[in-house]
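Student: For reference, the structures are reproduced in the following blocks.
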Structure P
Amino acid sequence: MHNVIIIGSGCAGLTAAIYTARANLKPLVLDGHEPLSLTTHVENYPGFPDGIMGPELIENMRRQAARFGAEFKAGTVSEVDLTEHPFKVKAGSELYETRSLIVAAGASARLLGLRGEKELIGRGLSTCATCDGYFFRGKPIAVVGGGDSAMEEANFLSRYASRVYLIHRREEFRASKIMIDRARANEKVEFLVPYVVEEILSPEGLVNGVRLRHTKTGETREIAVDGVFVAIGHNPNSTAFKGKLEMDENGYLLARHGSITSVPGVFIAGDVQDHRYRQAVTAAGSGCMAALDAEKFLEEKKD
């Protein structure tokens, strides 16, 4: 029997682990997706004026939580039973019981599905403009997508890039008219439609261009870019909670207040509930909130 089980070991889950471990709750952390494991260099996390490697930041948090008594086990959560206390959590072949649960399972960025794509993350390929845009000062880049986030990222990246190519497979966009108009009015942004990315060119292991195919004519062309930002959305890692916790139409878990969910004793943190900010620092903050809420819940339940 555990006081707290934390699902996920990114910034949100590990911050929750640090706080609950320091409260002597002996949390069990079930490893899941680690958002910063895909980011090579983090320059905007407070306290690191020279930046820090993403995996190193995660490892530091992990060691910090372990020092206070957090326990870690590998395994992806496949089932949960939240109908009664204690809650039951199944990960791999193991079944765990817990008095409270913090869900910090994160969200996975959708990629294009191209060969070698994952290996280029951090080497010119990114899914986060606010994380990595600064690295492309004075360089041409491409943004792939047709929704509001793609338009927003194209405008944001134009602060740094010499040129931003906005690539979309259709001539119509899912984005709102105001966002499209802003991007079209930006002299640094060039729309390339209707094109799909056939290949990300990286002869030396670093992005240096894209090969595009016109979806109507089949014509191909190559564009020289130093970075490719994929902005086609995220999938929250919330499948195990479908029908068990409140979520929006896209699968993001919903809090009723702070980190508190529709099920007393279940708390949420990080990108599994945040489709707007998706930053390491906001994830860490929400992990702290979830830990404090869980601690208060357990104290009240004890009384």
Structure Q
Amino acid sequence: MALVKRFPTDPRVDFSGKRTITTALSAFLVVASIVLVAVQGLNFGVDFRGGILMEIRTKSDTADIGEIRDTMNGLGLGDVTIQRFGEPDTVLINIQEQEGGSDAQQQAIEQVRNALDPMVADYRRVEFVGPKVGEELKQAGILATVLALGAMALYIWFRFEWQFAAAGLAALIHDVIATLGFFALTQLEFNLGTVAAVLTIAGYSINDTVVIFDRVRETLRKYKRKAMPELLNIALNSTLTRTLLTSGTTLVALIALAIFGGAVIRSFTWGLIFGVVIGTYSSVGLAAPLLTLLGVKPSTMTTGEESEKETAARVTGQQS
């Protein structure tokens, strides 16, 4: 509570004066993310790339990764990834798809079981995803993301003006690309849960952007003769405390999940943490400045709509 009370009630940050820096930073993030994805690629999970996934619990309190790796390498199953998964005695094994269809996959699973049985106490999970299914899931994930971004842009266009829709869509695309760059940089597993995280980030970001856009529109109608940079500063400063508190409380919950949630949701949680930070930044540092570049000013607002003060003043003048 004491920390909340220390937030300024009337901040006076010159956001407009820094719009060149923030838009340049956003452009750099997008370009760097695209390069990272193209060069380093995403660490696709079994959901997308296909293959065999096995989660095992070893008999010893701490799994001997080296011994498990030596055993797996001797089976001749191709590319095998082994990593500790949450608890010290739990290991996740990813095996590339075997040639020969489902029968070959089943044989590979039995081969692994026979080799690891002396050191394994429990097989917690054994899954197989074919390459066709993985490709279909990739396409479905891309389609879901594109449709979600398009629907959000249409909503903003309907509620505001086309310039707001264009700025909001640009900020959303920026957030999605930057998040993909984050996953390419960290090599966290990119799976169906991660796609859900990307869509959640888009929803969170657009909610923040709509709140700011609504205040920008209100400010444009209220102050007809002020310059656009000054109007943006008024709108952004009036929503700054709300934005920081909302993002801060969300991050507290996500950080708790990242610490105590375990390895199963690690990619999902860290993706959301990064997304909340980048989404908050883009709403203030990219979406709002783009309105100026797109020519938004008081005269572009719908002429048939008046602010409450203007309407009250006109009615008072008529009565007198």
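Rule-based calculations on the coordinates, nothing more; no lab input. Treat the numbers as computed from the prediction; the structure is a model and nothing was measured. Cβ atoms are built from the backbone, for glycine too; each structure is taken alone.
Student: When Rg and Dmax of the Cα atoms in Å is computed for each of P, Q, which one produces 25.7, 95?
Tutor: This figure was derived from Q.
Student: Can you say which of P, Q returns 24.1 when mean count of other Cβ atoms within 10 Å over residues 150-157 is computed?
Tutor: Derived from P, not from the others.
Student: For which of the structures P, Q does the calculation of helix-only ellipticity at 222 nm (-39500 (n - 2.57) for each DSSP H run of 4 or more, over all residues; to 500) return -21500?
Tutor: On the way: P: -7500; Q: -21500.
Value -21500 for helix-only ellipticity at 222 nm (-39500 (n - 2.57) for each DSSP H run of 4 or more, over all residues; to 500) corresponds to Q out of P, Q.
Student: Here's another thing I want to ask about it. To which of P, Q does the computed value 0.5 (distance in nm of label points 7 Å out along Cα→Cβ at positions 102 and 294) belong? Please list the in-between numbers first.
Tutor: Values: P: 0.5; Q: 5.0.
Answer by label: P.
Student: Supply the structure label, taken from P, Q, corresponding to distance in nm of label points 7 Å out along Cα→Cβ at positions 86 and 198 with the calculated value 2.6.
Tutor: Computing distance in nm of label points 7 Å out along Cα→Cβ at positions 86 and 198 on every structure in P, Q gives 2.6 only for Q.
Student: Consider the structures P, Q: one of them gives 5.3 for distance in nm of label points 7 Å out along Cα→Cβ at positions 70 and 174 as calculated from the coordinates. Say which.
Tutor: The structure behind it is Q.
Student: Taking mean count of other Cβ atoms within 10 Å over residues 14-21 for each of P, Q, which is largest?
Tutor: Comparing P, Q by mean count of other Cβ atoms within 10 Å over residues 14-21, the maximum is at P.
Student: With distance in nm of label points 7 Å out along Cα→Cβ at positions 78 and 286 as the yardstick, tell me which of P, Q scores highest.
Tutor: Checked P, Q; max of distance in nm of label points 7 Å out along Cα→Cβ at positions 78 and 286 sits with Q.
Student: When mean count of other Cβ atoms within 10 Å over residues 94-101 is compared over structures P, Q, which one is greatest?
Tutor: Values: P: 18.9; Q: 15.9.
Once mean count of other Cβ atoms within 10 Å over residues 94-101 is worked out for each structure, P has the highest.
Student: Who wins on relative contact order in percent (Cα under 8 Å, 6 or more apart) among P, Q, i.e. which is largest?
Tutor: Sorting by relative contact order in percent (Cα under 8 Å, 6 or more apart) in descending order puts Q first.
Student: Another question, if that's okay. Which of P, Q yields 0.80 for FRET efficiency 1/(1 + (r/R0)^6) of positions 126 and 238 (r between Cβ atoms, R0 = 30 Å, to 0.05), as computed?
Tutor: P
Student: Another one. A value of 0.95 was computed for FRET efficiency 1/(1 + (r/R0)^6) of positions 22 and 166 (r between Cβ atoms, R0 = 30 Å, to 0.05); which of P, Q is the source structure?
Tutor: Only one of P, Q returns 0.95 for FRET efficiency 1/(1 + (r/R0)^6) of positions 22 and 166 (r between Cβ atoms, R0 = 30 Å, to 0.05), namely Q.
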